[in-house]
Structure 1
Amino acid sequence: MTSPLPSSSAASVLDLAPVVPVVVVSDASDAVPLARALVAGGLPAIEVTLRTSAALDVIRAIAGEVPDAVVGAGTVLTPEQVSECVAAGARFLVSPGWTDALLDAMRGSGVPFLPGVSTTSEVVALLERGVREMKFFPAQAAGGTAYLRSLAGPLPQARFCPTGGIGPASAPEYLSLPNVGCVGGSWMVPADAVAAGDWARVEELARAAAGLRDAGGTCR
């Protein structure tokens, strides 16, 4: 099967960019200009959350009209949603947590996936099942950088995309950790900018976010 990720990158969502924008879009007409602004700013991986009725149309529009974007689906909770999102053009899947049924569906989807974890036992359970890349959620509430730093010693094979409560001030510290590939956040897509169609502001915020890995100092 052809990889759904760009051939120029490692075959991992975690390595596409230091920040994955987590977007909630209510109007599908905003999908294409929003995605173009994010890509222009250096953030090609875009997680469209399934929190609005427009989400699948948003994924479909970005997949069809913004070829440089790597659009994914977030807040995936059921096997049925896995199928719907992949059919709409999602190239990766993200869940806030996981069950065996959901994990089986994501594994069988043919696209990369990041199941959500917030405890050591959940990480070990996924490693036991051969899954090494995960979403750490809700990152700040679940222990933040101190928790992830503690996991790196006994579980160095696990890599994370922390999401939840992360902003431009805290992102560099996360990105400096050896077991963090990227972070997820929504600060580069503020609701007022999207509502106003201020895509130049979105692009500017995305460009600043794309440069945050350098601010982490010791990150890859």
Structure 2
Amino acid sequence: MRHKGSHRRADLEAVLAAGFLCHLGVTVDGTPMVVPTAYGTEGDRIYLHGSVASRSLVQAPDTTVCVTVTHVDGLVLARSVFEHGVNYRCAMIYGVPRLVTDPEEKLRGLRALTEQCAPGQWDYARQPSRKELAATALIALDLTEASVKIAGGPPDDGDSPDAELGLWAGVLPVVTTFGAPLADPVLPPGIEPPAHVRDREGRVLGEAVRPPAADDTSM
């Protein structure tokens, strides 16, 4: 379904900005693995984080990987099972990543990753020690080769013979929101969540982007 695809850089950035969890597809010792991990973006690259003991991250720089970020926006419930579907936004990024070894870039990448997950948290919390940095693997992947697919809208069978069946059809939206902050049970009384944490309560994770034009192929 090429009409759902986009190579617009703005659409790629919108999909990446809307989340913080990706899936890394990598081949390790001849066996494919798909690993969920947090990510952060800075400029023309995406950073992925993990432990130095993670085989998928440590070996990823030796091979081409595929990183996907997906947001499900709704279930499309049609009049026939054949026409059912999902409204979604998905980005796929391909390339050969590199292991980040420069200390300054590693800190920038970890900051980007932390701020992607919880904006404001990097400056609020204690930052990594030298020992913690040594125990953390960070890989960088350029956004040069990437594509986006966006599906939205109602069922496609509104003008088909199935429209005469008298069945309900439409979209059941899927919305992810942040709940109320839950304090650590051992936290001393009087320590309240910082503003950047409180402000996220009730907020929707991510926002929909416009469907791409059929002839839109620019990245």
Structure 3
Amino acid sequence: MTASASGAAVGRRIGIGLMHGLWRPRVLGAWRVPAAGPAILAVNHSHNIDGPMLMGTAPRPVHFLIKKEAFVGPLGAFLRGIGQLEVDRRGTDRAAVTGALEVLEHGGVLGIFPEGTRGEGDFAALRAGLAYFALRSGAPVVPVAVLGSTERKGRLVPALPPLRGRVDVVFGDPFDAGDGSGRRTRAALDEATVRIRRRLGAHLAEAKRLTGR
């Protein structure tokens, strides 16, 4: 099933309303996201609001790869309706891979949590999926750091950051994950993963310096 570009545009409008209504996002470097053409946003992941926060602050609609466990009942129908992609993390999900590549082939923006799941949000445990999509599509990778979503718990809803609290979203410079050779071998994939980890780690450190987080 092809992800809906118009649905992602609706999702972005919803994200803008919710994220700016509930919190106070501070967005730095959004101009670094290519204005047109395919792009991959590589986002650190330490809280459930990180994805919606990016949807509401990115300058273009984003199609995220989201774990299939979230696609249950009405929420599943909603996520599909706003152009998000379901992925089974237990193995190679060919339908999800095809859907993600189609987003990029049509000049869209793919959002990926390269760590695969919520963690420390420090890009330390990178999986090869991001490198695969970058090498296969040739799309530039834009590092994104979401900071502040886990610093404090809200008083009304402890599972969420404090309402009207500040969350920083910092976009980095886009880069090519490949080495320019066009290789898509296992060795090229491993090398690209190391290259990506270094770039994302450096961006996170710079984002923390800029924001004082």
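Each of structures 1, 2, 3 was scored by distance in nm of label points 7 Å out along Cα→Cβ at positions 79 and 111; the highest score is held by 2.
When Cα Rg over 2.2 N^0.38 Å, for residues 95-198 alone is calculated for each of the structures 1, 2, 3, the largest result comes from 2.
Here helix-only ellipticity at 222 nm (-39500 (n - 2.57) for each DSSP H run of 4 or more, over all residues; to 500) has been calculated and equals -5000, so which of 1, 2, 3 was it run on? The structure behind it is 2.
A short reminder: the numbers here are calculations on the coordinates, not readings from a lab. Please read all numbers here as calculations on a predicted model, not as lab measurements. Cβ atoms are built from the backbone, for glycine too; each structure is taken alone.
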